[in-house]
Structures are given as C-alpha cells and as structure tokens.
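These are the structures, in structure tokens.
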Structure I
Amino acid sequence: MRFPDRSTPIGKMIDAYLKNTADMDDHVIHLLFSANRWEAARTITSLLESGTSVLCDRYYYSGVVYSAAKKNPTLSLQWARQPELGLPRPDIVLFLDLDENKARERGGWGDEVYEKADMQKRVRELFHVLSKGGEDIKDEDVEMEGNDSVKHRPFQQEQEDLEIIDAGAGIEEVSEEIWAKVLARLEARDKISGDNKVRVVS
C-alpha cells in the first residue's frame, strides 16, 4: 500500500499539489494527506484483523514530518499529529536514513514540491527527533502557550515504533538489517498480544 493514494478524489488533489499545478495552504494540504490515510483506515484494519500483514510505503509519520518541516509557525509536529489519532498504528516504522546529497546522486529525486535539499535535510532531522521521542525537539516544532514554549514531548509511541536504517550501506546489508528488525519486532508483538488486535495511534 502506498501513500498518498493518488487514485482517489482526495489523492488527485494531493497529486496536483505535489506536481506544483495547485497551490494550497499548508494546513489544508496536511489535512488532505491525513484524509487520504483515513480513506484506507478501514481496509488496513480489516486486513490486519484477518491476519494479513500490511506494508505501507509512507504513512502518517511521513505526513507529520513533512508538514512540520515547512517551518510554518502554526503547524508544529503536535498539530500535524492530531488528525492521525485513531488511525491503525504500525508495529514498526523504518526510516531509510540517507544524506540528502547522497540521495540526489542516486537520481529520481527533485521533481516534486517536497523534493528539495533544504526540505529533505529538515525531514531527516525531524525523523531523528521522533526516534528520540522528542528529546531534542526545537522551539519551532512545539506548540506555543502564552509567551512560553511548552515542550510536551508527546512522541513516545513514535519512539517505540521507529527504527532508523543506514541506507548508505550496500543493498544486501540494508536488506538484512531491515528483515532482522522486522522479524524481531513481529516476534515480540506476537509474544505480547498473541492475537490480531489492531493498535491505534493515540
């Protein structure tokens, strides 16, 4: 399963935005990305309850991070996370970590609105922030209350789920690391739950 799903009406609006043929407010496009995931939520839940594993190419982590990476003062990581509450929660999230310069050298990058060096650098930073539960979160990434910046650090679930993979290694090495982490996580989950109960983002 791949997000955004550009085949739905909402997905087509997202596609136009990503291809720079439509202009939208940062909050509006973020909510469209979230709605696109919600369109698939029932299907994902049904598959998981039936015992089918679901593999997603991008999910709400990407949505939250890419929106917050725009540095809009009213679109923090917390704000971006709110519409995702209640979505099926992944057992594991893999972030293939690669320096933006190396990513550019590999080609196939830079054609859409988010595929710019500064944005990719910022996205990478925020994935590392989530992997630490928000431990080193910066002021611009938190909600403001009154005149003070309040660091709530509501990213414990993300810290638990996120695994960062060094994508600069060879293909076989990266593949082996991915499978090792996935299998370990699934085995741990089965020992704890023993059923197909679907967790949700909370």
Structure II
Amino acid sequence: MSCNNWEEGSVKIPSDQWAAFRTAILNKVNELRQAKYLHACNAYRAAQANGKGQRGFSRADWVRDSERFHDVAHYITRRGETKVYKPTKKSFPKLPTSKSVVLHLDEAGISLDNKKRAVSYWSGENNRAVERARDNPIVDFMFQKLHAVKWGRNSGGEFIGNDEYNQDSREGGGGGNYTTASFGPKCKRAYL
C-alpha cells in the first residue's frame, strides 16, 4: 500500500564525541564512493571487452541496458554517444573528514555542522520516502552511530515526521506531526 510520508530533524552530539561521529560518517561516505568508482571501472572494462571485434556495437547502450552496471552508467557514458569513457577520480571526490558538510543522498539529506556539533537529517516528501531514505546505507549508518552515542547534558534531539493517513485523522489530537526517533537524556529512545 502506498503512503506519502516525510521526516526531518536535528540532533546535537556531545562535544567529546562529535569528531569521532562526524569522521565515522564521512569515512563511510568516502568508502562507498571508492566502491562506486571501482564498480564504474569494472563497467568500463566489461563494456570494452564485450564490444571487442564487433562492428557497430554500442558500448554505451550495453552499459545502460545492463542491470549490473545501470547505477554507474552515467559516469562512463554520454548522452547520444555510443562509446564509453573511462571514469575519472574527480567524479567521485573524497570528502575531508574535519569540515562541515551537507550530503545530498537519494531521497534524503544529511548535514554535519561543526559549529553546532549537530547532525540534521531530512527525507523528501513522497510515496514511501522515509522507507527509501532509511534504506540508504549512509542514513542507516548514521542511525547506528546515533544509537551508539553516550548522551550527556545539553545533547540529543528528535526527528519528526508525518504521513498522509495521520494527516487525514479526524480524531481528537490527530493529524499533527509525530516523533519518529528521539535521542538524548530528555527524550526516550525510539526507532520506528
């Protein structure tokens, strides 16, 4: 069954754990980018090998039509062309692990703010947007790290959300946004 939903919020991390938290997430991003670069290199080599000796063979169409390499096709092909291009490292930049950063992911976004020592997260508002956002390996890793934090005073926060069924509620108190996850000493831990 379909369900339009969304969630967003911000959590302040204790200052003694902020650097490790931020570095772990950015290392995970860099690790996944490196894996995607290697996957694109494999796609390039496979396209070159499959087109060898065939006249009029479109290596670009082969990559685009391949289920195995569909996710990296736009890194090695150009629109309207039949040849493939070797992937470049600069298409998969390595993020510095000590700076504030905003990550735009599929169906989600994460902001790591050094000044506030806070992580902000948001999903799009769409059909099953929260489920798809939470399926992202970086978002999943962020939630694992949030559950591992040892919370102190003046830290924590919550993620709120809503969905189309709750918004249509005509019951007393119904229809408002609700907490989807909370962290810290003032909030009970929840992971829905």
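Can you spot which of I, II the value -11500 was calculated from, given it is helix-only ellipticity at 222 nm (-39500 (n - 2.57) for each DSSP H run of 4 or more, over all residues; to 500)? The value was obtained from structure II. If Rg/Rh (Cα atoms, Kirkwood Rh) comes out at 0.95 when worked out from the coordinates, which of I, II was used? Of the options listed, only I reproduces it. Once relative contact order in percent (Cα under 8 Å, 6 or more apart) is evaluated on every structure in I, II, the highest one turns out to be II. With distance in nm of label points 7 Å out along Cα→Cβ at positions 23 and 159 derived from the coordinates and found to be 4.1, which of I, II does the value describe? Going label by label, the one that fits is I. Each of structures I, II was scored by FRET efficiency 1/(1 + (r/R0)^6) of positions 95 and 183 (r between Cβ atoms, R0 = 25 Å, to 0.05); the highest score is held by I.
Every number in this text was worked out from the coordinates using simple rules, so none of it is lab data. The structure displayed is predicted, hence computed values, not measured ones. Cβ atoms are built from the backbone, for glycine too; each structure is taken alone.
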